[in-house]
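The structures considered in this document are given below.
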Structure P
Amino acid sequence: MSLTPSTMLELDTKAPDFSLPDTNGKTVSLNDFKGAKALLVMFICNHCPYVKHVRKGLAEMARDYLPKGVAVVGINSNDAETYQEDSPKNMKKEVDRAGYTFPYLYDATQKIAKAYRAACTPDFFLFDGKQKLVYRGQMDDSRPENGLPVTGKNLRTAMDLIIADKPVPENQKASIGCNIKWKRGSAPEYF
């Protein structure tokens with residue numbers, strides 16, 4: 001396990017476009033989320049202990065915020081040839097196991113992860129209703145090894161502020177987790 005922090009993509013960045021298959025083979029695109037009060041794009045996977053640690057909290061957070069107009073999407077960009085547990089077949093099992101109610105997409109080319117400058121799992125990118133980045137950072141202070149409960153405090157606070165039409169403070173703490181499992185020779189230069 002390689003501990004990697006988020007790259008902290010520049011705030012106010014427009015959400016990079018994507019069009020990826022979900023676990024049922026349906027194509028989901030950025031345009032599908034137009035009109036949402038906010039859009040949470042999460043880079044997650046099935047095998048990372050940091051994602052496993054927060055997955056119940058991710059599922060609860062989505063159930064809490066989808067009715068409030070926040071769109072949520074998970075993207076797995078890991079190399080499934082090397083990490084079979086992250087294959088699309090196993091992603092479908094993960095949706096059921098974790099209770100995800102949001103689309104879970106597979107980025108086979110890893111181009112979307114690179115467009116978002118995603119570095120780790122989990123890596124969170126929260127966009128406002130105009131799909132401009134307002135938060136990129138940790139879900140909360142909980143980590144598998146520190147004994148703190150998973151609350152989603154940082155991410156929930158940012159979503160609550162967007163829903164209330166208030167600014168999200170720019171002082172944000174990077175997410176941390178396992179590095180995205182890049183295909184051999186394809187790791188991005190932002191590391």
Structure Q
Amino acid sequence: MIVTIHQPNFMPWFPFFQKMECADIFIVLRYCQFRKNNFQNRFNLNNKWHTMSIQQGLDLIINKKYVTPIKDWNNIKKSLAAYESILNEFDNCISESHSETNTAIINKIASILKIKTKIVLDYETHLTATERLIKLCIDNGANTYLAGLSGRKYLDLTLFERENIKVVFQDESLIKRTPILEVLKKHYSEQY
């Protein structure tokens with residue numbers, strides 16, 4: 001059983017979904033620190049950031065709120081007129097809740113791309129860092145943890161070894177660093 005875990009980014013790039021597709025279970029990590037100026041409330045397309053305003057403070061992702069979600073979403077659609085028909089499909093995903101919005105978008109994209117990986121939510125725990133990831137893996141029957149490339153910097157691999165969970169890293173040679181809107185545009189053009 002291969003498990004992978006990631007925070008719910010906003011309109012994640014394609015490698016996020018490539019990693020998801022290589023796993024049996026994808027765990028949405030919501031009980032962790034929100035990272036300012038990252039990809040959790042914004043995405044970059046054509047060298048421009050498209051951002052959902054978020055409340056200030058260092059809250060957990062599960063507690064973060066978008067400040068003006070509908071206004072920001074409509075501004076994003078307006079600024080990306082070439083993708084408006086695709087973005088319109090996500091209108092019902094947008095809410096005040098950062099976690100619910102991003103998770104709904106992730107689920108919708110996975111469905112559109114016909115990714116069969118089971119998507120589950122994390123839960124609150126006192127564990128942190130690698131120990132937290134291992135607990136999530138054990139609770140979901142993992143014998144393999146699929147990590148992103150940056151996992152090499154922070155994972156304590158000896159803790160995984162103690163639990164007989166093999167760690168593999170996403171194959172960099174297979175990663176297609178493409179904005180998800182480009183992938184969806186191509187997907188829809190091939191459908192019709």
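A short reminder: the numbers here are calculations on the coordinates, not readings from a lab. Since the structure is predicted, the reported quantities are computational estimates derived from the model, not experimental observations. Cβ atoms are built from the backbone, for glycine too; each structure is taken alone.
Remarks
- Source structure (of P, Q) for mean count of other Cβ atoms within 10 Å over residues 116-123, computed value 14.4: Q
- Identity of the structure behind 15.0, 44 (criterion: Rg and Dmax of the Cα atoms in Å, calculated), options P, Q: P
- Test item: distance in nm of label points 7 Å out along Cα→Cβ at positions 12 and 108 calculated as 3.8, pick one of P, Q: P
- Comparison of P, Q - label where relative contact order in percent (Cα under 8 Å, 6 or more apart) is highest: P
- Parent structure of the calculated result -10500, given that helix-only ellipticity at 222 nm (-39500 (n - 2.57) for each DSSP H run of 4 or more, over all residues; to 500) is the read-out and P, Q the choices: Q
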